[in-house]
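What follows draws every value from the coordinates through simple rules; no lab data is involved. Predicted model, so just to flag it, every value in this text is computed and none were measured. Cβ atoms are built from the backbone, for glycine too; each structure is taken alone.
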Structure 1
Amino acid sequence: MKTRTTIKKVIFMAVMAEAMFANNCFAGAWTLPEGKLYDKASINYYTADPSFTDANLGNYIEYGITDSISIINSIYYKQLENQYSSTVAGITTTTTSKTHGIADVEIGLKHKLSEGTNGVFSHQAMVKIPGDYDKNGALPLGNGQVDLEYRVLYGVSLGHLLTGGYANFEAGYRYRAEAPSDEFRYLAEIGADITERLYVRVKLDGIASMGNADNRVAASGNPTTGYQYDLQKLDTALGYKLTDEWGLEFGYTPTVHARNTAKGTTYSLGLTYSLK
């Protein structure tokens, strides 16, 4: 059994989502220049069979401390609803659980190790801290524990093939402090400009369980917070730059593989801002 970790209530007033500048390739392995900032506020709606929904507001911020070091912070405000039915003596009863509040918060640092004609190499350290919710509730917003993650990132320009094109690859290990299994996390991403203001991005985002969960712990009422699961999502986005600073981003993210967790789809609308 993993060591239990006691943490105090933490609320970060900051922001969420996928960091991306279409023309400048500030995505994945790339860091922001010193003093520059990227911010995205998003409305997201996730639905999964049979009747689980997660409607949330997300905010993400990335800020260049130096040209090679960026700080990252994300936060969600979620509203969950889950319906389930049980049959006793031939009588079926449907129960609906609802909850809302600040979910888990993530904060971390990304450090660019090298950049040249062969691409950009970086590494990143993140910590996930539980938000202000009851992890033992009927429908918790998360698993109520601290996670630590380290990942390596590699990005390369594809400008010789696609206008504004790039590819990004990531691999990391997430240590989960209590009962859930640790995770191997991986990502493959490609993006390009369609026009001067329109861009597209596609990511394969995956989680593979390391198989070391404490299975004696009962699962929560939230089908997305299992103790030992594999998950693959196809994150697709279409973005439009309203001005040099402001933009809109539309997202569609179906689950392509799920084991021991919910299989659903996320729809999102984001407003982006970049301080150049």
Structure 2
Amino acid sequence: MAFRFGLVTLFPDYFEAPLKCSLLGKALEERKIEMAYVSPREFARDKFGHVDDAPFGGGAGMVMEAAPLVKAIQRAKALVQAKEAPVVLLSARGKRLTQPFVQNLAEGQGAILVCGRYEGVDDRLLNFVDHEACVTDVVLFGGEAAALVVIEAVSRLIPGVVGDPLSVSEESFSDGLLEYPQFTRPRVFEGYGVPNVLFSGNHRKIRLFRRYHTLLTTFLNRPELLAQANLGPMERRLLEKIQNRRYPYQRGWIKRERGET
């Protein structure tokens, strides 16, 4: 059965080209995922299609009205026909989107994604949504770009969308940490080589190398993730050495970390 997305958006054309590309386009063709679009303008309060108004209390910009959005959500639910499909409002002030959240969505049959615009939505809309999610700590024109992130993140977890299941299970955030570095041909590029351990044929050493660099990359780029990670004794010893700089960083293939200009 296909996973069904219901998109509540003022700009359904925004999704046309991206959803034709690569694995998303193939997943749509093969009916592994399906899309239903509903515009709040269908439920506008006047013949001019107005779905926004000035904010009470004053302030810049316009606010999307709750009534047309709620009616659009209801229509999207009817079109998706997915039992208990959660309603997700894409918002810059929402909770950070995480891989566990995306995995939970993918285990269902569908989801309703609500794309806000202008200065935001009437806050009473939150009584009619299940989650308020933010994809990153920046402000966008609207929720459409964020909805595309959710669509892609969920779709790649749908069985059959990604050819190799390991591509999904061994990657950044799959275990709460960032992915280890990857290399391919040529063995030397612009004077930068590939770590010899990857050519050793010693699978234990390769796993250790990758786990070390998973911890190192997370420590350098997203250290807050380590506080929530479920680490074993060996991983905790590696992390302690990294934190105390008792291990070399071993990232000589990165120019900036070799001290070069």
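In this comparison of 1, 2, the computed figure 4.4 for distance in nm of label points 7 Å out along Cα→Cβ at positions 81 and 161 is attributed to 1.
Match the computed value 2.3 of distance in nm of label points 7 Å out along Cα→Cβ at positions 49 and 145 to one of the structures 1, 2, and report its label. Going through each structure in turn, the value belongs to 2. When helix-only ellipticity at 222 nm (-39500 (n - 2.57) for each DSSP H run of 4 or more, over all residues; to 500) is computed for each of 1, 2, the one that comes out at -9000 is 2. Each of 1, 2 could give semi-axes √(5λ) of the Cα gyration tensor in Å, but the derived value 43, 22, 17 comes from 2. Looking at mean count of other Cβ atoms within 10 Å over residues 41-48 over structures 1, 2, structure 1 comes out largest.
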